[in-house]
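What follows are several structures.
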Structure P
Amino acid sequence: MNQRYNFPDSSGHFGKYGGSFVPETLMAPLEALQKAYAEACSDASFQGELARLLKTYVGRPTPLFFAEQVTHHFKGPRIYLKREDLAHTGSHKINNCLGQGLLAKRMGKTRVIAETGAGQHGVAAATVCALLGLECEIYMGTEDMRRQELNVYRMQLLGAKVTGVDSGSRTLKDAINEALRDWVTNVDTYYLLGSVLGPHPYPVMVRDFQSVIGREVRDQILAAEHRLPDVLLACIGGGSNSMGLFYEFIDENKIRMVGVEAGGRGEKLGEHAVRFMDRVGGGGRPGILQGTYSYVLQDDDGQVALTHSVSAGLDYAAIGPEHAMLHDTGRAEYTAVSDQEALEAFQWLSRSEGIIPALESAHAIAYLKYLAPKMGKDQIVVVNLSGRGDKDVAEAIRLTEKKE
């Protein structure tokens, strides 16, 4: 990519990916959303209020922490952790929810719906709705509700209605399906989508609200090291925390950008959530899912596959369209680690640095054992620690005891 990065186009396409594939009833709400967002982007009062709340309510900027013990362990590059786990509600999700919540209020909406997998987006959405006085309903797969019981209670405590979804795999994909059905029926509702997924303008809008992560990293790493990093590393489900980190640096072609997908418990379709992988019997191939054209895990007949991950937030069959383009052009690299590797990294970072990461973030930490030994001591890695692991402690204990 020699030309300046400038995506998506006016119709919401990142190259051949993206777009809007929705029922006719949602076209008018999407057009209204696109218009409202464009106006908000150029409205100094909207941007000022967002900046004020990011600082005084969310607690930004979040720290960039030099992980001395991790760095010493690998005896290679200097490793920094971007501490999104320290943002209000415990993850990066609050950045997008606050931006979209203010946009919903600007549009005169009084009811907000959202989907959630790991529960962090649901908690952030419920938090913002409580702050802004908006009615909130969260759709969540019942398997995720079991895995994330603490976050279910947090959402309810914040005043949100949590509606369980018992269809399909009972995870994130199914929660999004139900949220979209609600939106089709109630077009005056605001749908607060949680990742760089779905129909235009959601992928660009969520990316923009999350790009504060990368902007802060640029300033912080220049202050600490007087130069930019060599590698940016993040876990990737739908892809919002990784795009939040990557976007600021896409034009910096010498900086490697690495996204870590959920390798799950095996290579068979249905045992993982690795979208950038095509195998006999099915795998990740371009297709349409839930409003956008991107890479989708599907069988040879084109049916969307079930997925699995130890981390509810990475347990999804598709990936954001911008990531699909970055993959095809080679600007970003994508890899995967297994459930077991993520669980080991969850425990290891806790004991090494006194930081309990979300199981999602633990996937990025786990990949350091492959990345760091190939790098020199004069190099720098920034890992986006997208969330804290309080929500995962009970599930991690259960899985660890089960193996023993």
Structure Q
Amino acid sequence: MDQVIRLQLDGFAYGGEALGRIDGKVVFVIGGIPGEEVTARVFREKPDFARARVLEVHSPSLDRVAAPCRYFEDCGGCQFQHLAYPRQLTLKEGVVREQLRRLGGLADAPVLPVLGMDEPWGYRNHARFSAFRDGRLGFTRHASRALVDIEYCRIMDPKIDEALRLLRGRCRHFFNVSVRYGTRTGQMLVAPQIPAADGVVATGQPFFEEELGGQRFRVSAASFFQVNTPQAEVLARLVEEGLSLRPEDTMLDAYCGVGTFGVLLAGRVGRVVGIEGSAAALADARHNASGLSNVELIHGATEEVLPGLSERVDAVIVDPPRAGCRPEVLASLVSLRPRRLAYVSCDTATLARDLRYLVDAGLSLLSVQPVDLFPQTYHIENVAVLAWEPD
């Protein structure tokens, strides 16, 4: 191991590495940009691929920029701080197109340009830190389980950085500490409760609140909520536009979480049915939907509830976890035959798999809109819109 190689980078992989080849073997290179020639140090080698880290750039890309964070080369949270933001967006679009083609066989998928942010820094409303034995907080290193001691994070809301400084050295006997901040409400949630922080920063709150689209949402410590508030509103707008909702529609919100889509769109339809397996998230959804008489919430795993749903459904939203939809869910969606389906996905690979199933079952893929919820990282959110072909 510890081999030093010189190679030309000619591609880009989903995990954030540039791609090169040595003697026919693919090399995934951290810190590289397609088009560059680099010297890199191999830190992991397998029979059919290797992983390496850039040591020197011999022909820098015009899109290479100086990373503003001093932790960038060590911390595993960001992959693209060395890359100009417009190029980040074009690379992500290329990844979506390639994964839909390679994994889903959707060579002509109608992928739109990525919707980026005006300010791609300081956007995250949620951080999950790992704790050192002495109570400091940090993140995991690239390609390692070791921790990086940090004093700030450039992609976090500044209020989270402030909490990080106040918590420093006070988190002994904890493995992880979660900090969530309502960028529109100013409310904070720090979990778990940290006795050593008493009098310095409040911890152990049962929930915090955030506003989206003029609606206030309660989010408990155990509940999922999008980490980028402005771009979450973009997702909601795309879903609304894609579903072409009508006042008489019944809309199904599978994997409804704290009720974000259902609550925001309840005024556009006759009825909303939400399904959620997490008891904590469902309790939040019931609170968030209080006062909305046309919202029904069902507790249960989507793959268990959906096959038993027999009523007519006109529009469906699915926003599954990273693993995508279970086969039972996809089969049920086909049986329900909704007029429109919006699939919100944080993993393009499982989206490609599931879109292949739905297209083969007779739905038309109208659009795939990537949204950059995670600037400076390789992660991509997509909103795919499907409809039944005319009979």
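A few remarks follow.
- Computed -12500 for helix-only ellipticity at 222 nm (-39500 (n - 2.57) for each DSSP H run of 4 or more, over all residues; to 500) - originating structure among P, Q: P
- Ranked by mean projected area of the Cα convex hull in nm², structures P, Q are topped by Q, which has the highest value.
- Of structures P, Q, the largest value of distance in nm of label points 7 Å out along Cα→Cβ at positions 80 and 360 belongs to Q.
- Once FRET efficiency 1/(1 + (r/R0)^6) of positions 64 and 328 (r between Cβ atoms, R0 = 41 Å, to 0.05) is evaluated on every structure in P, Q, the highest one turns out to be P.
- Source structure (of P, Q) for distance in nm of label points 7 Å out along Cα→Cβ at positions 112 and 288, computed value 2.3: Q
- When relative contact order in percent (Cα under 8 Å, 6 or more apart) is computed across structures P, Q, the figure 20 traces back to P.
- The maximum of Kirkwood radius over Cα pairs in Å, for residues 128-303 alone over structures P, Q, that is, the highest value, falls on P.
- Which of P, Q yields 31, 18, 10 [semi-axes √(5λ) of the Cα gyration tensor in Å, for residues 56-159 alone, calculated]: P
- Given -0.88 for log10 I(q)/I(0) by the Debye sum over Cα atoms at q = 0.17 Å⁻¹, for residues 88-231 alone, calculated: source structure among P, Q: P
Each reported figure results from applying straightforward, stated rules to the coordinates on display, with no laboratory input. Keep in mind it's a predicted model, so treat the numbers as computed, not measured. Cβ atoms are built from the backbone, for glycine too; each structure is taken alone.
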